[in-house]
Structure formats: structure tokens, C-alpha cells
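**Student:** So, here come the structures, one by one.
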Structure 1
Amino acid sequence: MKNETIKEIVLNDQNELLLKVTGEGNSGYQYVYREAAGVYWDENHKAFKSTTINEWTVSEWFIQIKDIVKLGLNVELTIDENVEWKNIPDEEKIKIKNVLQHHLGRQRAVLSKKKV
């Protein structure tokens, strides 16, 4: 599985969530739309993005993007420790961080079981 690091999490003026990656990304990322899950690759911003957020929260879209990218492209999105947050409400930042912490705990548990 390939890894990509998220350097910036942005809620733009069109009310779309963008997860900007470090580096240039990959030309194959454009095909994430084929998952028909409202997730797209924005070549100009080097970011995975949501459709316009209406019913779901920012944190729900974060999870959706992360899951679809993993399932559809076999790419694990991780967050840079110095990630920039732009226009993300504080309560949504906390929810995203909690999701990531929970995911990290599950990964550690799986790794420790493999060592046994």
C-alpha cells in the first residue's frame, strides 16, 4: 500500500473539503471518481476533495475521503504532524483527530498481534 501525507486540510469557498498532499500526487489519483462516492482528485491543488458539503459534516467527509482513497486507490492517507487547518471549525478538528487516534490505536493492536 502506498502512503500519502496530508499537509493541509481546507474547507474552501465552495464548501468542499480538500485534503492537500505533500508532493505532486499521482496521475492515477484522477480515477478515484470511479468509486462513485463523491470523492475527486483536484490536480490544481494536489488534493483529494469532496463534493459540496450539504448533509454530512466535515469530519464525516474526512473519513469518507480517507476510506475511499484507501479502498479505491490502495493509498493510505496520513496527516503530517504540522498539518495546516484552514476554515475547519474547532469541533470538527477534534473529531478528525479522535478518528485518527482511534485508527492509530487499531493499527498498533494489529501489529502487536502479528508479532505474537
Structure 2
Amino acid sequence: MKRAKRILKIVGLGLGVILGLVALFVAWNWKALSAFPSLPAGYEAKELCSCLFVEGRPQPDCEGFIRQTVVPIDGRAFDMEGKAVTVTALWNTRRAHYVSERFGCVIDGAGR
């Protein structure tokens, strides 16, 4: 019985140390970690916009080229007249629009 209590105490202490280190890591890197949810939507919106309006490829080809399985994409909207693409992923919506042949596509609200 005494040995079991000692083992539980060591395991509890080890878990506490690990939890403390994880909390310290999250606190130290909070700015970078909090920016992650907008990355998949922004990446896909920019890539789709560039594929459609800069390269001039058809929409089905672009969707097949950009498709990734790591983060589920909740929705895509294409504005062919306004030359813009809107993508929703991880509860974030990002829109990219075509600027010019020289500058290509840019993500709206980038740098916020």
C-alpha cells in the first residue's frame, strides 16, 4: 500500500510538471498559436484565386489542385465577375481577390 501511494505521488508530480510546461509553452507562444485558425482559409482562398484568375485554369481543376485533407474546409464561394474567392475553415472566413496581372491575388484584411 505504501509503495502504491509513492508511485501515484511520483506519477502525479510528473503529470503536474508536464502540464505546467505545456501551459508555459502556450503562454509563451500565444500570439502565434492564436493566429493558426485563420491560416487554412487564407491559404486556400489565395491559392484558388491565383489558380482561377492569374493562371486562368478552370474551377474544377483548381479545386482538385488545392484540395487538402488536414483541415476540413467548411465552404467555398466564387465571385467570377468580381474575381474573388471566399473560403471558410475552422470557423474563420477569408476572402482573396484579384488585383492585377502584376500583383495577382491578395487576401482581404491581411495584416490584421
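A short reminder: the numbers here are calculations on the coordinates, not readings from a lab. Given the structure is predicted, the values throughout are model-derived calculations rather than measurements. Cβ atoms are built from the backbone, for glycine too; each structure is taken alone.
**Student:** Can you spot which of 1, 2 the value 23 was calculated from, given it is percent of Cα pairs over 24 Å apart? Spell out each step's value before the answer.
**Tutor:** Working: 1: 23; 2: 45.
Derived from 1, not from the others.
**Student:** Of the structures labelled 1, 2, which one yields -14500 when helix-only ellipticity at 222 nm (-39500 (n - 2.57) for each DSSP H run of 4 or more, over all residues; to 500) is computed from its coordinates? Display every interim value, and only then the final one.
**Tutor:** Values: 1: -12500; 2: -14500.
The value was obtained from structure 2.
**Student:** Could you figure out which one of 1, 2 the value 16.0 for mean count of other Cβ atoms within 10 Å over residues 70-77 was computed from? The partial results should precede the final answer.
**Tutor:** Details: 1: 16.0; 2: 12.4.
For mean count of other Cβ atoms within 10 Å over residues 70-77, the value 16.0 is produced by structure 1.
**Student:** I have 15.1 for mean count of other Cβ atoms within 10 Å over residues 54-61, calculated from one of the structures 1, 2. Which structure is it?
**Tutor:** Working: 1: 15.1; 2: 11.5.
Working through the options, I get structure 1.
**Student:** Work out distance in nm of label points 7 Å out along Cα→Cβ at positions 6 and 30 for each of structures 1, 2, then name the structure with the largest result.
**Tutor:** Values: 1: 2.4; 2: 4.1.
Across 1, 2, distance in nm of label points 7 Å out along Cα→Cβ at positions 6 and 30 peaks for 2.
**Student:** Turning to a different aspect of this structure: Comparing distance in nm of label points 7 Å out along Cα→Cβ at positions 14 and 94 across 1, 2, which structure shows the greatest value? Can you show the working numbers first?
**Tutor:** On the way: 1: 3.1; 2: 4.0.
Result for distance in nm of label points 7 Å out along Cα→Cβ at positions 14 and 94 over 1, 2: largest is 2.
**Student:** Comparing relative contact order in percent (Cα under 8 Å, 6 or more apart) across 1, 2, which is largest?
**Tutor:** Working: 1: 30; 2: 25.
If we compare relative contact order in percent (Cα under 8 Å, 6 or more apart) over 1, 2, the biggest value is for 1.
**Student:** Here is a follow-up. So distance in nm of label points 7 Å out along Cα→Cβ at positions 22 and 78, computed for just one structure, reads 0.9; which one of 1, 2 is that?
**Tutor:** The value was obtained from structure 1.
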